[in-house]
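Given below, in the form of structure tokens, are the structures.
Just so it is clear, none of the values below were taken in a lab; they were calculated from the coordinates. Since this is a predicted model, take the numbers as computed values, not measurements. Cβ atoms are built from the backbone, for glycine too; each structure is taken alone.
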Structure I
Amino acid sequence: MDHYHIGIALGISAGLLAGLLFVALLFKKKILDMHFDERQELARGKAFQYGFLTLLATTYAYGVSDILFGRWCDVLAGVSICLAAGLCVFAVTCILKDAYLSLREKPWVVMTMFALLTLLNLGFGVMHGLHGELVEDGVLTFRAVNPIIGTATLVILIVYIINHLLRSREEEAE
């Protein structure tokens, strides 16, 4: 393994570690509080089921696409597409069933976090796109992971904002 690949592996590991430390800090500061009522737990279970089935289906489709069309993307990019699809289905189902936030969490904190994640990942995606690193020799590279994740968080953010605004209007009307 050359220095470039070691650097990529270390960069991915450092990013994951930083993300885990950030989430741990949010739990410690009580910004994220994962206490759900029974109805929310049941809805989250169903959302998890849908997300998992989506992950299975997209992973299988990714494997079949490689057989039918040849190598069209890096493994990391393909896996990221599958994970993003499963996470989107899970999150959107939770949002629509009002089981995304615990009873103590504040919607604006979640929206701000997703907006930052979206901007950061899409920003890296634009940077990689401008440098021509997203596609090499007709193959989607691992550099596409950021725009894939950025798109997933953008979808979740949009659904969350729309749902929050519609719910606020319903509460005002009552």
Structure II
Amino acid sequence: MDIFYYWQKLEQDLKNGHIGYFGSNTAKIVELKERLPKRLWVFKTPRGMKGTIQLVGSLLVSEEPKVAVNSGFANLVFYDPFSLESVMFADSDTPERIRDVSGLLQYSFHTAFKSNFGGDAGLQPLESNVVRSLDALSADWDKVQMLERVKDRKKVQPINPFVHSSR
């Protein structure tokens, strides 16, 4: 099981270096975290394309924070922004790829699409069959390590720079 995360403020968070965790004030994130997910699959709605979804990244979940966290959220899930397995898809914004991802997920997350992924609808379990489909769909897409998308990488420093990141 992995986690579907709708990242509303993707560009703003990358610009400000707010990475390494996702938070929620509801218990849903705790329930998902207890199921020991391997990855967070990150999505957003492409500009001007309401009713569709774009896969923007796949991030390796971590049990503990890899960067300093300053969050007002009650519940957090951490990911390793330094891992080579934490990637952003460089070319996921083509109409064909958006259509493929939307088509794959609309049936599974019909209610989330209807609510435009607001609140807990933007946080869903991704069962193994959907994860396999996403892996297959994105296998040949261009990928970049997540930190390559962060505008000011000086803002993202490991808690302990002598500990190797998970790979």
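The maximum of distance in nm of label points 7 Å out along Cα→Cβ at positions 52 and 108 over structures I, II, that is, the highest value, falls on I. Taking helix-only ellipticity at 222 nm (-39500 (n - 2.57) for each DSSP H run of 4 or more, over all residues; to 500) from the coordinates of each of I, II, which one would give -27500? The value was obtained from structure I.
So semi-axes √(5λ) of the Cα gyration tensor in Å, computed for just one structure, reads 24, 18, 15; which one of I, II is that?
On the way: I: 32, 20, 16; II: 24, 18, 15.
Clearly, the read-out refers to II.
When relative contact order in percent (Cα under 8 Å, 6 or more apart) is compared over structures I, II, which one is greatest? Let's see the in-between values first.
Details: I: 26; II: 32.
Largest calculated value belongs to II.
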